[in-house]
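Some structures to go through are shown next.
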Structure I
Amino acid sequence: MVIRKIFFICFITLSLPIFAQESFPQPYAERADVIAYIAELTEQHGFSEQELMLLFARAHHRQDIIDRISRPAEKTWTWARYRKLLVDEARIDKGVAFWADHAETLARAQQVFGVEPEYVLAILGIETRYGEVKGSFAVLDALATLGFDYPPRAAFFRSELTQFLLLAREEGKDPGQLLGSYAGAMGYGQFISSSYRHYAVDFDDDGVRDIWANPVDAIGSIANYFAEHNWREGQPVARELNLSAAQAQPWLTTGLKLPHTVAQLAAADLAVGDLPAEAKVALYRMDAQEQDEYWLALHNFYVITRYNRSHMYALAVHQLSQEIKRRYNLLEMQ
């Protein structure tokens, strides 16, 4: 792969709220912390200081990004509302159609990486509606805003900004033109820059890892991401348990780790079904509309949370995948 050392800088025009400009009147390229960061990039990664100064002169602080990341749906919505948005008829129907259009690629991804097609499709459906909605934020603006003006996670996003600039250089892209989500995720599967560099694959062997516009590379890259996080093909992901609140309460999980074993729950007379006694699990209460639901999460559920660190996200992926699979199988039988 040929490494480009020259960025082709373009102007990105964005409409900024007046209050955002008043709060941050100093351009990024004139700020001491950004200048120090540019010097670090120049020394450690061989970037041109002048080109980076020009690039950051065109980066904009976005207060709307700060507002969005401060109230993510996974932390403010109920499960009922979250599921209604993500496991919907349109995503299911489009997932079935996408499967039909890319059946050979999905089958090959399962053969190579051991990841079932329905889970790749569920990720594509939830993240971008199968490539229809990939994000309209300038990734440079998003990562600069979060890396320099969002203290709770500034270190992480500044690291992603470095990864983004390295990625743009490696892939021959103009970093001033790339668009994505408000958190800087890009392409069909909404990979952050570090994930793109580590897990994206050239699945159609055309010499380019393109998950921005190539669905074949996107399918292979998502499957590779799951495989690299130790997805276990054919193993269960989650199952709903018929429990009372009193039965469930001592075993409920709040984090993402799998703190219990099937044997422990079975010893407490919880009906967990035919699962290996040594399997590690977590138990989640989901606030559904009518009554609470209790879901047992297994290893592959945890793998899904490596994509988005939310148990609601992982359960939405699982449920969407099962609906897509069910309807696709019905279509195949016709």
Structure II
Amino acid sequence: MSAFAPRVFSGVQPTGNLHLGNYLGAIRKFVALQESQDCIYCVVDLHSITAQLVHEDLKGQIRSITAAFLAAGIDPKRHIVFNQSRVSGHAELAWIFNCVARIGWMNRMTQFKEKAGKDRENASLGLLAYPSLMAADILLYRATHVPVGDDQKQHLELTRDIAIKFNNDFSGRIAAAGLGTEIAMGDETVNGYFPITEPMIEGPATRVMSLKDGSKKMSKSDPSDLSRINLTDDADQIARKIRKAKTDPDALPSETAGLAGRAEADNLVGIYAALAETRKADVLTEFGGRQFSEFKPALAELAVEKLAPINAEMRRLIDDPGHIDAVLKDGGERAGAIAERTMRDVKEIVGFLQ
């Protein structure tokens, strides 16, 4: 068979409010990719219970993430937008991948170590197996590319390891069933069922930092709401948070080298560059030598300009849950049709009776 048709898959957990970092690091890329790629975007609600089993309003959070996708410009008619739990193939393939993956692979995952903390024995099995489910999310649709942040790159590498091991372990059956697809592996081409998915991590502002601590990533879980700009924040809230953002007493440098050792300054300049779709060097050409008292109002004005339309559309969509549910239902049916074909093939390869 010929090589895999290009397909992009990515997902966002329905936990807490989406923020500026999610938008610049992920959702804006999702919007851009849909102009040239076949895309599947998922609200990964199964992942959301790995660390927190009981949510106060999981349905509302799923709808909120979906509203953010749509408000930012993702087209659910041209592409697929759905929530993960609608398609049983995610959990079904994840179990098979649990039997492909090795415990040693999972124990090396840095995110598990960070989230489990010192009490690893009390962490859920789901949290440990999280990367296996992520691999199933991607490979269920035989996606060739995934836009990810640096913090998810290790998980994508594990997805590649699982695909390679599955292809190798079942190479004979894949060939006998006529289900092999050409896969480029370095200088050679091999046959396999699952693609070796490539990460897409290029572009500005893949890692937006906290407004209160430039050494920490902007996070939905940070107890201080002043640490992040939520996509649901109005103009006054955005301006207030930028005004209160941590800085240092020095003026902005004229060149990017001058940002070294100035984490908060680097973060704010990076946010401005990403929102303006320009380079940090260009921002410093304009603002170098000026104090933050001048720069922050300009940043606030730009952030409001870019985020206010998304904020307004999100609020409109959230007030129409029936429309959001219809989008997710349609997307789930279309995703399910693809997943069903994959699971039929996988069951034949593994040797299950059907």
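To test your reading of the models, identify which of I, II gives 56 for percent of Cα pairs over 15 Å apart, for residues 117-164 alone when calculated. Don't jump to the answer; show the numbers that get you there.
Numbers: I: 56; II: 48.
Working through the options, I get structure I.
Once distance in nm of label points 7 Å out along Cα→Cβ at positions 109 and 181 is calculated for every structure in I, II, which label goes with the largest value? Don't skip to the answer; put the middle values down first.
Numbers: I: 1.6; II: 2.3.
Result for distance in nm of label points 7 Å out along Cα→Cβ at positions 109 and 181 over I, II: largest is II.
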**Identity of the structure behind 0.70 (criterion: FRET efficiency 1/(1 + (r/R0)^6) of positions 261 and 277 (r between Cβ atoms, R0 = 30 Å, to 0.05), calculated), options I, II** = II
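Going by mean count of other Cβ atoms within 10 Å over residues 53-60, which of structures I, II comes out largest? Before the final figure, lay out each step's value.
Numbers: I: 19.0; II: 11.1.
With respect to mean count of other Cβ atoms within 10 Å over residues 53-60, the highest-scoring structure among I, II is I.
Can you spot which of I, II the value 23 was calculated from, given it is relative contact order in percent (Cα under 8 Å, 6 or more apart)? Before the final figure, lay out each step's value.
Details: I: 18; II: 23.
So the calculation was done on II.
Only the coordinates and a few stated rules stand behind these numbers; no lab work does. Values in this document were obtained by computation on a predicted structure and should not be read as measured data. Cβ atoms are built from the backbone, for glycine too; each structure is taken alone.
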